[in-house]
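What follows is a set of structures for review.
Just so it is clear, none of the values below were taken in a lab; they were calculated from the coordinates. On a predicted model such as this, the values are computed, not experimentally measured, just so you know. Cβ atoms are built from the backbone, for glycine too; each structure is taken alone.
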Structure I
Amino acid sequence: MGEGGTAEVYQAEHPERGMVALKLLRPRLASDPIAVKRFLREAEFGARVVHPNVVRTFDFGEAEGVYYLALEWAPGEPLESFLNKAGTLAGPVAARIVDQLGDALEQAHKSGIIHRDLKPANIMYDPEAQQARLLDFGIARDAEIGAEERLTRAGFFVGTLQYVAPEALSGELVGEQADVYSLAVIAYQLLTGVTPFPGKNPRELFQQLLTESPIPLNQATKGMKFSS
């Protein structure tokens with residue numbers, strides 16, 4: 001079904017849950033203790049957050065040296081792919097998606113989890129049901145975690161530059177507000193088709209996030225009007 005730098009995803013049949021998305025850690029990472037810990041932490045967090053707008057982890061573990069996650073099957077496609085085809089979304093559709101993701105984040109935060117990588121690529125969207133579902137807790141963290149247990153070195157930020165909160169760029173621990181910032185960026189993108197900062201490379205984006213204000217919504221796309 002898909003692959004990334006750390007894992008491959010397959011459609012599979014679970015003996016108790018039926019159709020699932022089976023996520024397998026790449027074999028070359030099976031001997032990396034930090035990669036394994038992150039992978040299993042994703043499973044733990046995905047199982048902890050139970051909400052209609054979160055893709056749940058049903059099962060996880062290791063078999064014959066292969067680490068796996070069995071994830072709830074979510075119809076649709078990544079929101080990123082949908083936006084690449086659709087461009088901008090009508091206000092009511094965008095509002096529904098943001099509302100659903102806000103509810104999902106609220107439940108994650110109540111469960112003591114900060115996602116830290118909220119972006120369209122980590123959201124499944126079913127346009128027929130008009131349902132958005134959050135997934136991929138791979139770099140999420142427990143809100144109660146101590147500094148000594150961090151899996152990210154101090155001075156290095158985690159997340160995706162276009163969606164990361166400016167305060168995360170220092171590599172310091174961020175709170176729930178960082179997830180809310182990322183959700184606001186997604187809302188902006190749903191309405192305009194672009195993200196708030198136009199940097200063409202990581203250096204430009206980094207500088208803009210730290211020193212500039214985002215482009216106002218009504219200037220980001222022609223013809224956008226707001227009712228008074």
Structure II
Amino acid sequence: MKILIVEDEELYADKLEMLIEKLEYTHLGTVDNSSAALQLIRKTPPDLILMDIHIQGAHDGIELADLINKEFDIPIVFITSLQDDLTFNRAARTRPKQFITKPFNELQLQRSIELCVRNLPDQSVEEPEWETDLLFKDHLFIKVRQKLEKVAINDILYAEADGRYCQIYTEEKKFLVRLTLQELIDMLPPAVFMQTHRGYLVNANKILSIDLQDSFVVLKNHQIPLSKRHREALLKKLNWI
């Protein structure tokens with residue numbers, strides 16, 4: 001779950017970033033103006049946008065929401081200190097998922113985000129092209145259309161939760177398997193595969209570095225989020241001095 005923050009007040013931006021980290025979602029970025037927001041959204045569309053109405057740039061948050069709606073289907077939560085009827089009615093026409101006024105209550109905002117997440121369209125309704133079929137000691141077979149493809153367990157870089165399914169990444173390929181992340185965790189050797197986040201499982205043998213300041217794990221060409229909840233357990237299993 002990737003969340004973008006569009007907020008020009010540093011205090012509230014920091015609060016939103018801390019809440020996203022607490023909920024263990026992926027913080028896609030924080031921008032303070034409409035131009036930077038559009039640029040980032042077009043490059044990497046988020047799953048949810050938390051947006052102030054009074055922002056910098058050529059467009060305010062409501063105008064920006066209109067532009068986003070013309071190109072994308074991304075849920076937006078307005079977070080604003082503006083409480084007048086005119087602003088609310090303008091915002092309502094963009095069909096936001098929530099309209100929250102500042103100063104907000106953290107629990108209120110947390111529940112609003114969770115409701116938005118639960119109401120997102122199920123991306124896994126369609127029948128997947130791949131599903132896990134056979135597991136052996138050092139490899140597994142993944143069904144790719146009408147054939148079984150052998151994948152060495154040690155070749156797996158990481159897995160990412162995707163609803164009721166998982167995306168399994170190797171250096172060369174990506175597979176969608178019909179397993180929850182927990183089911184995949186139960187199948188793979190616990191001495192090798194560790195959770196770094198509630199939505200990610202990594203091969204510890206593939207870790208190149210860990211950024212303790214910005215909280216992410218570096219694999220080959222990949223940065224995987226590292227949550228506070230899983231950081232201590234991961235560090236305990238690694239040999240570091």
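State the single structure among I, II that was used to calculate mean count of other Cβ atoms within 10 Å over residues 44-51, giving 21.1.
Value 21.1 for mean count of other Cβ atoms within 10 Å over residues 44-51 corresponds to II out of I, II.
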### Summary
Taking mean count of other Cβ atoms within 10 Å over residues 28-35 for each of I, II, the highest value is that of structure II
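I have 1, 6, 13, 18, 18, 18, 13, 7, 3, 1, 0, 0, 0 for P(r) over Cα pairs in 5 Å bins from 0, in percent, calculated from one of the structures I, II. Which structure is it? Walk me through the numbers before you get to the answer.
Values: I: 1, 6, 13, 18, 18, 18, 13, 7, 3, 1, 0, 0, 0; II: 1, 6, 13, 15, 16, 14, 12, 10, 7, 4, 2, 1, 0.
Label of the source structure: I.
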### Task
For the read-out relative contact order in percent (Cα under 8 Å, 6 or more apart), a value of 11 was computed from one structure; give its label from I, II.
II
